[in-house]
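Each in structure tokens, the structures are laid out below.
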Structure I
């Protein structure tokens, strides 16, 4: 198969690209002109330059493919109104889906986030059959972006576009240039994260996530979600393990209400001074907005099961951050 990855320079996109090559497929990297694609040269991809909002260029970049994997999801960083974040996220993916339709891409994978699922009403691990009844009440930009994009992907599938939804758990690993979720490690390491908001997460190694997302593209049923899961873990235990490996004090728990209050003050200061807050809405959502996850559907339908233990994942990620000057 000839498979395009959009967002290949990010954490998930990089590992999906590696999985595509490891499986013997032809790799096409669709990238912005400003992207640092030299990091991917060792994978020997075919590189096609196109901006997401440039419909003619993006349509040409997606021609002649057997599949496309969209890893360039919205990750709000600066304080903005949730309406702006959602509108921007939907605009980008609308252009992607329109280009896929124009290029007649036969298989499309949207990479979603587990926060798009409401919590299981009985406190059990979340599964693919959980849906919000209307808009989520928590007006968190990250949550609302991921919810809206999930709704959009399923609507595209209902309208006839061959879209499958792959949802990895919280992902850590090498090549997290931003960093994105790896900020959890670097912030504990440099002492800026002294507190955490209690919550439940499912953590998966980025290499396992990349392999699972490729399987979802290859084998997933159109319109279906697939949760790609690793280990269920409390945020307190996760941050303590990271701190122990880094040799620094473990962060202490902070109530969600207090964290929201601090984030609100950070937004106000950002509007007045332009200084980005250390604790923002996305960070709060990543810690407190999750739940344990059930990966049985992906195991049964895709044959996917995570292989890399949590401690190996943490050691690999910490080692990569150290080697690249983040720690």
Structure II
């Protein structure tokens, strides 16, 4: 019995030790063609998930809307969305919260030989907008132009469409200018198109004091409270991945197939714009500017955009990470 007891005790000890150090599971809802997949591939290639003692269970989805459904149904712990949606959901009773992921925004793009040099030159032109009539970049652009006495909705011809379609039609020369998501703008830029203005460039005129992260990691407040340490490790892990993507061109070579880049010039443009959008401000500064822009968006977009709340809901931004 004594001979058997020692091996048995050793097995039990090893089992308990392994259980005590088992990786925390975080379920992620990820848009298959989105930039979050780039970050996750970098994390896995560098072993950052193991270093953080996290097990990342990824569900790939076709659209951001599918991610929202998965989060609200309790089938995912974290997804990417914007603070505008988080604030709206909080006003309706859902206790979601937001942590900055990227400040990369869209831009007004024109063909290389276009006579359009400034935003004021959009007057009388055909402008295609990716994302629809309540797209945030489009609303912010309208607000900025109204400061100069230009109502783009009536002073220009506006057409809406899905971002990939708008990018394709821009390449075909079917409109004078386009406003699209940043990655589609990067595609056009790599093809020789010119940026008239990035949306981030107009934010100071609307009251923001710095780059504002429009997109962030979104998760339930209660889940974050119960998994505070795992959330902190997750955020620290993603910061390391971003730093790697800032400092290493080789890291981009590894994820190149995921980006859809068709040539080195396009990959470089993706890389440069992604790097420009990495958040570098305190959460308090981000939140202060988000409150200012929320009021601008609420005025232009109304209840269809922001729901019943005229102000950014308290608690929209997650603050419980060391160093923020």
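Bear in mind these aren't lab numbers, they're just calculated from the coordinates by the rules spelled out. In this text the structure is predicted, and so the values were computed from the model without any measurement. Cβ atoms are built from the backbone, for glycine too; each structure is taken alone.
Can you say which of I, II returns 2.5 when distance in nm of label points 7 Å out along Cα→Cβ at positions 36 and 300 is computed?
II
One of I, II was used to compute Rg/Rh (Cα atoms, Kirkwood Rh), and the result was 1.05. Which label is that?
The structure behind it is II.
Work out which structure the value 17.6, 52 belongs to, where Rg and Dmax of the Cα atoms in Å, for residues 124-315 alone was derived from one of I, II.
Working: I: 17.6, 52; II: 18.5, 54.
It must be structure I, since only it matches.
As an exercise: P(r) over Cα pairs in 10 Å bins from 0, in percent, for residues 116-235 alone, calculated from one structure in I, II, equals 11, 36, 38, 13, 2. Which structure is it?
Structure I accounts for this read-out.
One of I, II was used to calculate FRET efficiency 1/(1 + (r/R0)^6) of positions 68 and 244 (r between Cβ atoms, R0 = 35 Å, to 0.05), giving 0.75; which?
Numbers: I: 0.30; II: 0.75.
The correct label is II.
I, II: which one has relative contact order in percent (Cα under 8 Å, 6 or more apart), as calculated, at 19? Write out the running numbers ahead of the final one.
Working: I: 19; II: 26.
Only structure I yields this read-out.
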